[in-house]
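Following are the structures in question.
Quick note: the coordinates plus some simple rules give every number you see, no bench work behind them. Predicted, not measured: the structure shown is a model, and the values here were computed from it. Cβ atoms are built from the backbone, for glycine too; each structure is taken alone.
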Structure 1
Amino acid sequence: SQVGERMQVPPMVSAVRVGGERLYRLARRGVEVERAPRPIHVRSWHWLEFDLPRARFRVCCSSGTYVRTLAHDLGASLGCGAALESLRRLSSEPFDLTRCVTVRDLYVLPPEAVWERAGIPLDDALGSLPALTLDETEVRAIGYGAAIALDRDRAAAAPLAAGPRSLVLRDPAGRALALGEARPDAAGAGFLAHPQVVFPWAVREGRPSAP
C-alpha cells in the first residue's frame with residue numbers, strides 16, 4: 001500500500017539545504033550528495049486512470065512530501081522505473097482551486113475583482129497554523145522584532161524548530177501580529193519565539209523604551 005507513514009529521501013532538485021547550500025544549486029553543478037530521509041505521511045492514494053505506460057493518481061499527503069519522488073519510488077519497487085510527467089496541486093489548506101485566478105487575471109482585472117474572486121481573510125488563511133497568544137508587553141516586543149521567552153507549558157503548545165513561518169503570534173484579542181518560529185534558546189535552558197515576518201500594523205518605530 002502507498003498509504004501511511006514512511007521515510008522519504010528528498011530529490012537533488014529541491015530546496016532542501018545540505019551543508020548550508022540548496023540541493024538544486026548543487027544539482028545544477030552536477031554534484032550529488034547524501035540526503036537524510038525525512039518522515040512523510042501519505043493520507044490517501046487513488047488511481048484515476050491506468051493505461052500503461054501512463055497512469056494518473058490523486059494523492060493527499062503531508063507538507064514536505066515530494067510527489068515526483070513518490071512516483072520514482074513506486075517505479076523502483078515495481079522494478080520497471082517511473083517518472084512524473086505532470087503535477088497539479090489541487091489544494092493546500094486553506095487554499096484550493098475554487099478560489100484561484102490565472103496570471104493573466106492578475107494583470108487585467110482590478111485589485112477589487114481579484115480579491116472578490118480569490119481573496120481569503122488573513123485569519124482564515126492562517127487558521128490551520130498553531131498560535132501563541134501574547135500579553136501586552138510581548139505585543140510591544142514583537143513590534144520591535146524581539147524574541148519572546150516561553151515557559152515550558154507555552155513551548156509545549158508550539159511546534160519547535162518547525163520552520164520560520166510555523167507559528168502565528170497573536171495579540172490578546174486574537175489578531176495576528178507576526179509569523180515566527182519557536183526554538184530552544186542558546187543556553188538550551190528555555191525556549192524563545194522568534195518573529196520572522198511582522199505584519200505592518202504590529203511594527204513599532206524607534207527603539208523599545210526601558211521598563
Structure 2
Amino acid sequence: MQSYQCFDAIVIGSGPGGESAAMGLAKQGKSVAIIERYHCVGGGCTHWGTIPSKALRHTVSRITEFRQNPLLHNDNLYTIKPSFADILHHAAQVIKEQVRMRQDFYHRNGCKILYGEARFIDSKTIAVHHDDNSSDILEANFIIIATGSRPYRPETVDFTHARIYDSDTILQLTQQPKNIIIYGAGVIGCEYASIFRGLSVKVDLINTRSHLLAFLDQDMSDALSCHFSNDG
C-alpha cells in the first residue's frame with residue numbers, strides 16, 4: 001500500500017545534523033518529515049559513534065578510579081573485572097534512553113518520523129521504502145540530506161573476517177580479547193585504545209602520522225603519548 005503526503009520540508013537522516021534542522025524548521029511552524037533508515041532515531045552518533053563510545057569511556061574511567069582508590073584495595077573488591085560485554089550492556093541502556101529522549105523531541109515538535117530507505121523520484125519528491133515492502137511518497141519544497149558518514153573500509157582489508165572490526169562493528173564484539181591491534185590513531189582510535197586498555201587488554205595502536213592527533217598542540221599530543229606509554 002502506498003500513501004502520498006506533502007510537507008514543507010523533508011529531512012533524510014535523524015542524526016545530530018538532521019535533528020537540528022528538523023527542530024529549527026518545526027519551531028518556525030513548518031511541517032517536517034524525518035526519514036530514518038535505521039529502526040530507531042538518533043543516527044550513527046547515537047547508535048555507533050559518539051554516545052556509545054562516551055558511555056564506554058565513562059564506565060572504564062569509573063573502573064580505573066575504583067582500582068586506583070587505596071581505600072578499596074582488598075582481595076574481595078579487587079576481583080571485580082568487568083568485560084567489554086559487561087560495559088556494552090551499560091552503553092545499550094544509555095542508547096535506549098537517548099532514543100527515547102530524541103523521539104520525544106520529534107513528537108513534541110510535531111515532526112513525522114518514517115522508517116525506511118529514501119529514494120529521490122525528482123527534486124521535490126521522495127519515495128520511502130519500508131521493510132514490509134510498502135512505500136510512501138513524500139513531497140516538499142525543501143529536502144535536507146543529513147545522512148552522516150561511515151567508517152572508511154580499504155578494499156585490501158577483508159571486513160567479513162570474524163576478527164576484523166571497524167569503529168561501528170566493534171560494538172558487536174561479544175568476547176573479551178586478550179590483545180587488540182588498532183590501526184589508525186585518530187580520535188576514535190585513541191578513544192578505543194583507552195577503553196580496551198582500561199579493561200586490561202593488551203593494545204597495539206598503529207599511528208601512520210608523525211605524532212598522535214596531529215591537530216592538537218604538540219605538548220598535548222606528547223602528553224597523550226606519554227599517558228598511553230605509561231599505561232602499557
Structure 3
Amino acid sequence: MKLLAIDTATERCSVALRIDGQVISRSVDTPRGHADLILALTEELLREGATRLHDLDAIAYGRGPGAFTGVRIAIGVVQGLAFGASLPTVGISNLAAVAQQVAKPGDRILVCMDARMNEVYWGLFSCEETTGLVKPASEERVGAASTVNAAGAQPNTCAGTGFGAYAELAASFGEFPTHPHTLPRATEIALLGEAAFLNGEGRPAQEAQPVYLRDQVAVAKR
C-alpha cells in the first residue's frame with residue numbers, strides 16, 4: 001500500500017510517505033509559511049520515493065485539533081491533491097498522532113496540547129496489545145487545565161505541549177512519565193491513516209473536514 005500523510009496543525013510542518021510498511025518523511029518546525037512549505041516537502045518526498053500522486057492509494061491528514069489556519073491549510077492542500085488524482089482521504093486526530101509517538105502496548109496515554117487562550121486540547125487514548133495502535137478512550141475536548149483534572153483521567157503516561165505550558169497540569173500528573181515537547185508528526189498520521197483506510201474509513205476529497213473543538217478560533221497572543 002502507498003499512502004501520503006500531511007500535517008500542518010501545529011508549528012511542525014510534516015509530510016510522510018508510507019510504502020508497504022516503510023516510511024520516509026520530512027518535517028520543519030516553523031511558526032509560519034506552512035502553505036508553501038508543505039507543497040515543497042511533498043514534492044521532494046514523492047520524488048525521493050519515486051512515486052507519483054496517481055500511484056497512491058490514499059492521502060491521510062491531521063484533521064485537528066490545532067491552530068485554525070494550520071488545520072485549514074492541511075485540508076486545502078489534501079483536497080487539491082486528492083481531487084487532482086482522484087484519491088480518497090483519511091482524517092486522523094492530531095491528539096492520536098501524539099499518543100502514538102509515545103505509546104507502548106497496554107498504555108493509557110493522556111495527551112494535552114497547548115490551545116492558547118489558557119486552554120488545552122486533550123484526550124485519553126489506549127494502546128492495543130495486539131496492534132500497538134492507539135484508539136480513543138475518551139472524547140476529545142478543549143478547556144482549562146483544571147478541567148482535565150476534574151475529568152478524572154487515569155493515564156500511565158502523558159504527552160503534549162500542554163504539560164510544558166501549564167504548571168498546574170504538569171503538577172497534577174507529575175507521577176507519570178511525561179513527554180512535554182511532543183508534537184504531532186506525519187509519520188504517525190500515516191501509520192494510523194493506513195489502518196483507518198484498511199478499515200474502510202477512506203472518504204472522497206470533498207468530505208475532508210477539520211476538527212477544531214472550539215467555536216472561538218482566533219488565537220490570542222500571550
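Taking distance in nm of label points 7 Å out along Cα→Cβ at positions 26 and 162 as the criterion, the largest value within structures 1, 2, 3 is that of 2. When helix-only ellipticity at 222 nm (-39500 (n - 2.57) for each DSSP H run of 4 or more, over all residues; to 500) is computed across structures 1, 2, 3, the figure -6000 traces back to 1. As an exercise: log10 I(q)/I(0) by the Debye sum over Cα atoms at q = 0.11, 0.12, 0.20 Å⁻¹, for residues 82-169 alone, calculated from one structure in 1, 2, 3, equals -0.54, -0.62, -1.01. Which structure is it? The correct label is 1.
Rg/Rh (Cα atoms, Kirkwood Rh) was computed and gave 1.06; which structure, 1, 2, 3, did it come from? Checking each candidate, the match is 2.
One of 1, 2, 3 was used to calculate Rg and Dmax of the Cα atoms in Å, for residues 122-177 alone, giving 11.0, 29; which? Structure 1 accounts for this read-out. Taking Kirkwood radius over Cα pairs in Å, for residues 146-201 alone as the criterion, the largest value within structures 1, 2, 3 is that of 3. Tell me which of 1, 2, 3 gives 27.4 when you compute mean count of other Cβ atoms within 10 Å over residues 90-97. Value 27.4 for mean count of other Cβ atoms within 10 Å over residues 90-97 corresponds to 3 out of 1, 2, 3.
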